[in-house]
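The structures considered in this document are given below.
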Structure 1
Amino acid sequence: MQSIRFKLLEFIGIFILIPLSYILDYPIFIKFSIGCLGFVYVLFVLLRIEHVKFKIAKNLHWRHFFRRVLIQLSVIAFLTVLYVWFMDKSQLFYVMLNKPFFWLLLLLIYSSLSVYPQELVYRTFFFERYKNMFKSQTVFVIVNALVFSLAHLFFKNTLVLIMTFIGGILFALTYLKTKSTVMVSVEHAIYGCWLFTVGMGDMLGFPN
């Protein structure tokens, strides 16, 4: 399972063929089953093959991390507020203001059940498994962002693909600096929760 050929086939299957298959019309329970089996495989490889230990490192620089994330969030907030204002002003902070309990529930579910599994697959697994297959770190980051964007292809929304590609770049850079799944998950959750809060939930798959 450590040969280059095996890893290449594994990469194609997990990060290209499965996401592409989700745009096809077949029963949702089969898609869900494929996703669950893929996630179990990822966990098996991380624990038994790559020997990754799931623990929070003690030397993480949270103050510097939050300073950087808040600066990036301020830019994201400015751009997304403008976008929602011009595209559909009625959606601006609509769910938060009109359905606060539903808003909080969605943020909790998204942060706990969606973000962390995504980061395990697209950052922890991807980086630990394929880091030695790329000579260029820049190319490695770009490929990671591309496959992360590809994972959202089933939304069939160009804006979603662009935003997840940009997000993939940011998350990949964070993982490179910190090697922390928890830290990159926190960053992912902050940006994702903001997008839902500002009024872009519908285009990103959140119910309104």
Structure 2
Amino acid sequence: MTVDFQGSLLDLMDDDTAASEARPGPLGGTVRRAPLTQGAWVDVRPGWLAGTGAADLFARLVDEVPWRAEKRQMYDRVVDVPRLQCFYGEEDVLPDPALDACRSVLTAHYRAELGEPFVTAGLCLYRDGRDSVAWHGDTVGRGSTEDTMVAIVSLGSPRALTLRPRGGGPARRYELGHGDLIVMGGSCQRTWEHAVPKTTRPGGPRISVQFRPRGVR
């Protein structure tokens, strides 16, 4: 698969050899938490996956992940899901060591609060602005009844992630760029919804990597 994505020029300014590898940065005090309502919250860490290799990681994932085009029933017809997907379960080997490193750092930072590790990874490829995901919560499994966390690493072209309370209310919009991290926690999956809306703005492809604990989809 061919992609057209160029990493940040700021990455190219770092001549440290180690910076050529895609690697997660520190969390700790670098994370900004925004309380929502009903016990939900969102953590944001811009530029968490750093290094000039982050662009190479994006290209490797596009080429090497066994992306699937899926279909779904919508009313009286079957339609294409407007994005490509691949899911890595608890026993699966992740497609790149950088993702193992991300999962390990996330688990180390959040385990005391979450009470368990992140174990799965779902990948979505948004090929252009026409690809999207509709309003939803990750409520297949324990997310429908329990507080949990979903950590998302964004790679590639910037896209918006929007959140709104279930049942109505003002929406919040997060512009996620290359290497940014957002974590939805607390009751977020059952009391709020999130979406990646379609856009007519010029832009290239984006990969979303979603890390989750056991039994949350």
Structure 3
Amino acid sequence: MEEKLVENLKSLAVALVLALIIRTFIVQSFHIPSGSMIPTLLVGDFILVDKVTYRFRPPERGDVVVFHFPLNEDVYYIKRIVGIPGDRIQVKDGVLYVNGKPCRYQPLGKYTYYEKGEFHTGELYYEFLPRKKEEFKKHFVLKTGIQGDNTEVFTVPKGKYFMMGDNRNNSYDSRYWGFVDRDKIVGIARIIFFSWDSEKHLPRFGRMFKLIN
């Protein structure tokens, strides 16, 4: 009886150590508490963050990343990287400019979502964010007003990154609090493994195991 208990405790200890190693070095789960990344990520999404990729390549424009919030490092934020070291970033009349060139936008029509007891309606677009070698990251952005639509030019320092939410007029991001240090980036968001609709009190089955673009 005692031998069996010892073996069970050993197995539990090994499982806990493996789980700790995986969480620390490989993958970590996070919950989305706000609508700053709508429609890419919804409130109630549970995501897995890849902590390995950035050991082999630097973060790139277009990556959706989790990081320690610069004004309170105990808090995690999730945004999209729109500026890498050396970039000049500006928003003019709601258009994102990268190194003096405007991003291209493809209109997709109206988009409505419900958050904190209110309906919000805006214009949905594909934004084509430049990457390297004439490549572009095509991803959703949502426009619901004019807040943050005009900024100064931000020059991204070495070792830092400029973040913005896809819900452009409802995102507290680098336009307001500045840059994110490379070593404060936890990893790249890869997949939604579960999603809970708190208004309907039901799972969103259609979002489960959806890749994050």
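Results, tabulated for the structure shown:
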item	result
Percent of Cα pairs over 24 Å apart, for residues 61-164 alone from the coordinates reads 33; which among 1, 2, 3	2
Origin of the value -0.35, -0.70, -1.16, -1.19, where log10 I(q)/I(0) by the Debye sum over Cα atoms at q = 0.13, 0.19, 0.29, 0.30 Å⁻¹, for residues 141-196 alone was derived from one of 1, 2, 3	2
Distance in nm of label points 7 Å out along Cα→Cβ at positions 29 and 173 - highest-scoring structure of 1, 2, 3	1
With P(r) over Cα pairs in 10 Å bins from 0, in percent derived as 8, 31, 34, 16, 6, 3, 1, 0, matching label from 1, 2, 3	3
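Each reported figure results from applying straightforward, stated rules to the coordinates on display, with no laboratory input. Keep in mind the model is a prediction, meaning the values are calculated, not measured. Cβ atoms are built from the backbone, for glycine too; each structure is taken alone.
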